[in-house]
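**Q** Listed next: structures, encoded as structure tokens.
The numbers here are math on the coordinates, done by the rules we state, and not lab data. Please read all numbers here as calculations on a predicted model, not as lab measurements. Cβ atoms are built from the backbone, for glycine too; each structure is taken alone.
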Structure P
Amino acid sequence: MIFDQTPGNVGEYHVELSAQGLDNIEKALGTNYAYPQVAADVTTKGTLTINQGEATVTLNSGDSKTYDAKQTLPSGLNLNKYNVTYDATVYSADGEAQTLKLTADDLQIVGNATNVGTYQVKLSQAGQEKLKQLTGNNGANYKWTFKTTANYIVTAATADAKLNGSNQKTFDGTAVTTAQVNSNGQILVHFTFPGPTTESTYALQDGDYI
């Protein structure tokens, strides 16, 4: 058999009888039948249909950091901690197995990954399109499903607080009230923690101490 074009991508391909095919038929069935002189005399054609394959692609695993008041972008992800799996091998039209080698542009963080929390990471539109192009035919050889179990976690940072300062009063025979302890506002709590802040100190108020 011969094809009017080499089968590869999704579509229909016409199959014609070859000279070798005609010769094989004659050998198999014997001389009791009259056969076409040449294979080209057989004008009817068969059809080979290549249907779409189905591929489910899943992004797995995850990365993390301690809160630093900065937004993490895809370029800040550790790519070695993410991987792509397939429910079936995907091929290009020439039969070569394909897999996506991740770059930062292939990933998308859902949301603003600044504050403490868990953020979903998925293949970006660019990453999906890149994988599709690897299989040829603009990705049309497969019906694609993209999933993710990957994430990025921002964990709480450890803050440091130090209390210093002093106040005084002249002895008058009465007990010192909590309101008098920091009546001059000089007893302060100094905070040290990641990220910029306009208030790194706090003046103790009545009720903040015993």
Structure Q
Amino acid sequence: MLLLPTAIEVHCQQWGDPKFDTENTENISLAAFDDTLLQQDVWMVEEIQPPFVLLCLNYQGSPEPTIRQAPLNLEAELKRANDGRWCIYINRRQDYEVDKRSNIILLVVENPAVPYTILVTLVNILDNAPVMTAEGNCEIEEQRDDFVSGCLFNVYHADGFEVNGIGNTSTNELSFAIDDASGAGEHFEYVVAAKPHPQPNYNKQYNLRGLR
């Protein structure tokens, strides 16, 4: 049996780890890079003043990377930053209520036939405070401890409860606690209700739990 030599192109040494990153972690968040799909998921808040860097490539190889495809509304541009790295710049302000909330950028680096996918998801700025209301009267029996009552409270959030990786107030990772000014926090706490609200994207329901 004759064994023929096989040519293997090795590109990994041209990349640093992680492949993509951003310094604007307050407004932009990157998921772990998907090596199988060659996909980088990105979340960014709306209303960032352009031009701004979406992400940078930790890539020092050749040929030079290029953007094959990008939506016009982003006005995306690939150019070198001051530190010499290739970075994708966004040159148009994005509005959550107006612009597309999910965009795809195809980035050609080593192989034109196998581009990298940059999935950009726009995140709504949370400029509405959540509102908690009681669903009916709340009565607690005395002389009981460690029980979940039938007292039901609904938290409505006009901006929605979509969780993302943004590190500022748009993260939507909200929590609720009893005001401890009167010592009530020693006796009660909120627990997530067993039955979700019919519109869970904008409403979360909690029962009042008696501690002691």
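**Q** Matching task: 0.90 is the computed value of FRET efficiency 1/(1 + (r/R0)^6) of positions 88 and 160 (r between Cβ atoms, R0 = 41 Å, to 0.05). Pick the structure from P, Q.
**A** Q
**Q** Tell me which structure, out of P, Q, gives 70 once percent of Cα pairs over 18 Å apart, for residues 112-191 alone is calculated.
**A** Attributed to the structure labelled P.
**Q** If distance in nm of label points 7 Å out along Cα→Cβ at positions 128 and 200 comes out at 2.0 when worked out from the coordinates, which of P, Q was used?
**A** Computed on structure Q.
**Q** For helix-only ellipticity at 222 nm (-39500 (n - 2.57) for each DSSP H run of 4 or more, over all residues; to 500), the calculated result is -3500, so let me know which of P, Q that is.
**A** Corresponding structure: P.
**Q** Given a computed value of 48, 21, 15 for semi-axes √(5λ) of the Cα gyration tensor in Å, which structure among P, Q does it belong to?
**A** So the calculation was done on Q.
**Q** A follow-up question, please. Hey, volume of the Cα convex hull per residue in Å³, for residues 136-175 alone derived from one of P, Q reads 118; which structure?
**A** It must be structure Q, since only it matches.
**Q** Can you say which of P, Q returns 12.4, 35 when Rg and Dmax of the Cα atoms in Å, for residues 16-71 alone is computed?
**A** It must be structure Q, since only it matches.
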